[in-house]
Structure I
Amino acid sequence: MSVSLFTSESVCAGHPDKMCDAISDAIVDAALAADPHSRTGIETVAGANRICLFGEIKTKAKLNYEQIARDTVERLGYTNPAWGFSAKESEFSNDIHEQSPEIAMGVEDDDGAGDQGMMFGYACNETPELMPLPIALAHALTRRIDEVREKGVLKWLRPDGKAQVTVRYEHGKPVGIEKLVAAVAHAEDETADAVRAAVIKYIFVPVLEQYEFALPADADIVVNGTGLWHIPGPESDAGLTGRKIVVDTYGGYARVGGGAFSGKDPSKVDRSGAYAARYIAKNIVAAGLAAKCEVGLAYVIGQSRPLMQTIETFGTAKVSEKELFAFKDKLLDTSVKGIVGMLDLRRPIYSQTSAYGHFGKKDLPWERIVA
């Protein structure tokens, strides 16, 4: 019998890297809401008691960058200065500058890509959202960690955390959960044993029941591997926009391109090209043309159409390669203008992507299944 294991991780919305993604995407959304043709490449760094903005922008919008950043940090739960980082008391600096005219002239009216690079999109029939099971479960766990904190189910939780899931496959099909891992920041008066018991009861069990899997053996469950975790956020570990690109995509189950997503407007094909590739792959699987599909695209700055377009179905295709490409061509024009227009990407929709992945969320345009 062919047996294999695969592990994916996710991080909570209050993880330092995800907080930086959230700030960068909040700026993108604010710019697009006021000026749909805004061009953004926003990088956020969060360290001990400090928030720093870098990058480029071209927009008619009048943005209060500091207010956007502080509001985002507060929404994510960093309200206690004792943690060494908080919405009101952390220092703030802004070094965002005007977009390079040499880049701007190549992307006017979405005629050219805002950068070079390759992008990959993936889909498979392991879950209802057509995502690999390990990353779908990991996202569900971190979403649940945040939910029980925000709703006050576990009042001692603090806004940072991670989850990791190892799935057992037999003959290429997921059949069980081998390992479960969570790391959660918590109040000082909670014991390690109490934290472990609550995480299993209120986080692991409800999520696994939703996916109809049983808990692994007790020895295969790890909660806070170092024993205790009290100080959340950038005081303990600095954050940076775009550093969780594997969490943002397919949990390592499929290839990823060279560029991150958050902070970028859709002229940046790192973002829009990856969304287009997922859209094509998901619709191929949803149409029953293959059980697994990875779509590859590559662009060069200033040029509209991709230099490379590939479709890999890992031997699961039900139709010919020619028919797959014909399906793709009918589904989506993969020029920059075609992607931005057909997926309606010049809207303030990106803040919802900054936590729990950019794929598998049914209300996003690149997740739409064409009947």
Structure II
Amino acid sequence: MINPKILVTGATGRTGKAVVTQLLAKGWPVRAAVRVQDARGDLLQRQGAEVVLADIFDPGQLTDAMRGVQRAYYCPPYHPFVIHSASAFAAAARETGLEQIVGLSQWLAGPNHPALMSRQHWLIDQMFRALPGIAHTVVNPGFFADSPYLEMMPFATHLGVLPLPLAGESRNAPPSVDDIARVAVAALLDPARHAGKSYRPTGPELLTVTEMARIIGRVVGHNVRHVKSPLWLFYKGAKALGAQPFLLSGLRYWGEDNDRGAFAIGAPNDTIRDLTGKDAEDFETIARRHAALPASLKNFRTRLEVLARFLMLPMLPGFDPVAYEKTQEHPAPPAPRPAVDDAGWMASHGAEDLGMTVSPLQQALA
């Protein structure tokens, strides 16, 4: 029996690349859709993927990329018109007779969230779910272990600090990129079993940011402490590293939800073990992988570069999320509410299991 070909969008990104690699390792044919042909696409091609150029916002190019495949992994771009991308993807799926979509979503997705990305994720989930004759599975993780936490590994390795705009005692059970991909792959290999399901992959343990810093310290061999960086300073560093403005505009809202316990709801869970037969990677294992990357290797030159980058942060161009959202003319719900203040979100995400409630006023607004 010949396995059906699977389309993977965002194939050079975090989860997309991992999905491609894992499918190929299992012997499944993969068509990897990329925006530009570069070294990352060349690597996927050498691994055995069929690499095609496709604009994620163009219905015609998506239709061409989808012809001859039966299943697809949809990874939404960080873009204010992500809903346009998903609409083009849905139109192409209908046109080509796609049998399954596994979509990467977000734990905080909801119709009332103040972050436009979170509201659009919710709309995308509803749109894909309504496509007739196409199985749909949602993968909706919270903050990844790889991002934002371990993106700070060079600072932890060389300077002994974990600078994040998150409360030190906020808790999460962050999954690795590889484990998120494993859940997506499990769904792609068995559409009938996973149709209509929504999965939230987590790591095996709830950790505070302070505890994460302690684990990272154990990995790098010296004390690491969490420093709650001001959001304006974090914006400067993230912008310098190429973070998309749309991602940054949502970060202030996601950080509030994180600090108020949204990522502790429903975590940890056994989703990864139940779907893949393997335990989720723990935070230390993921941290050791990041500690082996070039930017975290201990040598004088790299330490000097990281120190210089750290000292330069206050002088870098900033980012104003309010001005950005006004310039982009982002739509807003009549009564925007973080996830933890939304009675509908709380009820549908199992907050009652933790004894978390919303006020009567919040319930009236839901």
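Laboratory data are not the source of any read-out in this text; all were calculated from the coordinates shown. None of these values were measured; they are calculated from a predicted model. Cβ atoms are built from the backbone, for glycine too; each structure is taken alone.
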State the single structure among I, II that was used to calculate distance in nm of label points 7 Å out along Cα→Cβ at positions 143 and 295, giving 2.2.
-> I
A value of 4.9 was derived for distance in nm of label points 7 Å out along Cα→Cβ at positions 87 and 319; which structure in I, II was it taken from?
-> I
Tell me which of I, II gives -9000 when you compute helix-only ellipticity at 222 nm (-39500 (n - 2.57) for each DSSP H run of 4 or more, over all residues; to 500).
-> I
State the single structure among I, II that was used to calculate distance in nm of label points 7 Å out along Cα→Cβ at positions 207 and 263, giving 2.7.
-> I
Using the calculated result 1.5 for distance in nm of label points 7 Å out along Cα→Cβ at positions 303 and 335, pick out the matching structure from I, II.
-> I
State the single structure among I, II that was used to calculate distance in nm of label points 7 Å out along Cα→Cβ at positions 135 and 159, giving 2.6.
-> I
Which of I, II yields 17 [relative contact order in percent (Cα under 8 Å, 6 or more apart), calculated] | II
The highest value of mean count of other Cβ atoms within 10 Å over residues 151-158 among the shown structures I, II is in II
When I, II are compared on distance in nm of label points 7 Å out along Cα→Cβ at positions 39 and 215, the highest value belongs to I
Taking 28, 60, 12 as the value of P(r) over Cα pairs in 20 Å bins from 0, in percent derived from one of the structures shown (I, II), identify that structure.
-> II
